[in-house]
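What follows is a group of structures, each given as structure tokens.
The numbers here are math on the coordinates, done by the rules we state, and not lab data. All of these numbers come straight from a predicted model, not from anything done at the bench. Cβ atoms are built from the backbone, for glycine too; each structure is taken alone.
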Structure P
């Protein structure tokens, strides 16, 4: 953020992998849907990613948009970590580059965080929410995990695995991000909020499967990483320092 530039109310973080021009309609919908002052940060893993040239071309006419190169290691978890670490706003929203999320809901998610929750989730599985398309097995597992966590762990949302969430940036700095692999950060931070007994809220969302490009979600590879944070959510109340220590031990014990 340069001198004299107003701090945005929300930093929208979009991890991307070789989206090329497919990201254009996604970014268009974000800027149409978000009415709050914002910055949109597209995060890629290497300079040759086909998304870079497209975003740089658009950014020439859109000062709220920038693309950054993740230096923490390849993969969506590291890209999200890198994007959040460099965010200028006190509230960050993670949304996907595939266009499945509804960016018109970003403002509502941000306002929930500004009212005091540390995680605001867009939920496919609460009344009014819906998932249209996508692999059946993935949907079944996600729905089962979300509803069981809501019922048994009282985690605050029926859709803990959805990546489309808003976070209080100070909360994220306090608890840290320990995921290094897939898209499990949404579940990780929600589980950490539960262990700290910090407030989590949700609003219904309609998720639409992508119509162009290919999904980068690797179900069989990332299931074990989701399971560790699922189990983590059921632990007792702890303070932030104990939470970080436990998360670090968990990562070390399940490191591939």
Structure Q
């Protein structure tokens, strides 16, 4: 999470131009140059290079991100043990509960959904594979935070802050730390409409035999079905069992 000691300016410029094209959903040379206050010639050189290497598609001067990003992302995710060992248990969890089952990891202080499976009664949520999320706003993220070292959590709070997603999001450090203590004690995390209104979630951490947190698994659903009785009597055990299976497979595979 530290900055580069000797950053390469040209690389940084290329990445900034690439990010601009992605954020704009595609753009021409003039639009990118105006947005970044760069010369058209400089922007054109970078866009042409990115296109030549397959990261942008040049459609008569309009550049857009290519599917190369999808390919790279899939390769990165599939090489992670927690994904390889978690995808089948996650599918079973979705089938058993009928809801949405999620698998999240942490990178640079942000949660990333690396697998999402939908059960027979699952509702459509605004999360997809690759969606990023502040860790403190969801059960998955809190399950991950709870098993980090205190120093690492503090660095994440400092870098990412504790912004609110809904009125129920915990944005006070002391209150959050108290909740994380409770999560460690019970081994399970809850999301009471903290990431999205009308959606609740229950999650458990995926850890190694040394206690290192690899990620978290959860079940999400509408508040109408995620009743307290169902969450605590049925879903909690299923989520914990799934997390345990993934943990064991990731440790001894």
Structure R
């Protein structure tokens, strides 16, 4: 009754179903791996947010890069903003509204500098560089979160007309006259305060994200592929049996 399953068409269909189910199953496990990573990151963020800010030099020794463990560390730093090397990160949005992030190097006493994302402001979604509020002049003491460089490369991180598409100390290092500390800071507060403050980066979301339900969806697709194979096989067997009965009648 089911000998047709040995035909080339049905063997090919079976191979396709096995491959599809395997891929969907692996994608489900991958989503659970992503969930574990998300929960681990949440633990790191929570730990850092419960800890008092530490000097930038203590959190990130010379030559070190911000990594998964040091990201979100609350730090303090003192220096002078270099407005001449300031860039804006274009095509960023908040709640659907277009705008830019303003990134200004803070030159430290050592002569090195750290990139500071001073915050976001709404702008028209145009290619031109917008006018942005000036930071405090003279020596400034700041607090912020350590962040890793954006993983983008190429033109996205190299400034063109004072604009970039992603923040990266690597991308900006060739356009400034000093060494840059790896990574950057999300500004939370500064003293003295600026005449006009920018919108600070929101606190990171500490939820589990959609990974658990995505994993279940991928596993459902895998099950659906297998069940579908047997459903179509049974349907064709019934059709063949009906045709056989009709011919013998």
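Taking percent of Cα pairs over 35 Å apart as the measure, the highest value among P, Q, R is held by R. Starting from the value 20: which structure in P, Q, R was relative contact order in percent (Cα under 8 Å, 6 or more apart) calculated from? Answer by label: P.
Of structures P, Q, R, which gives 3.3 when distance in nm of label points 7 Å out along Cα→Cβ at positions 70 and 230 is computed from the coordinates? Going label by label, the one that fits is Q.
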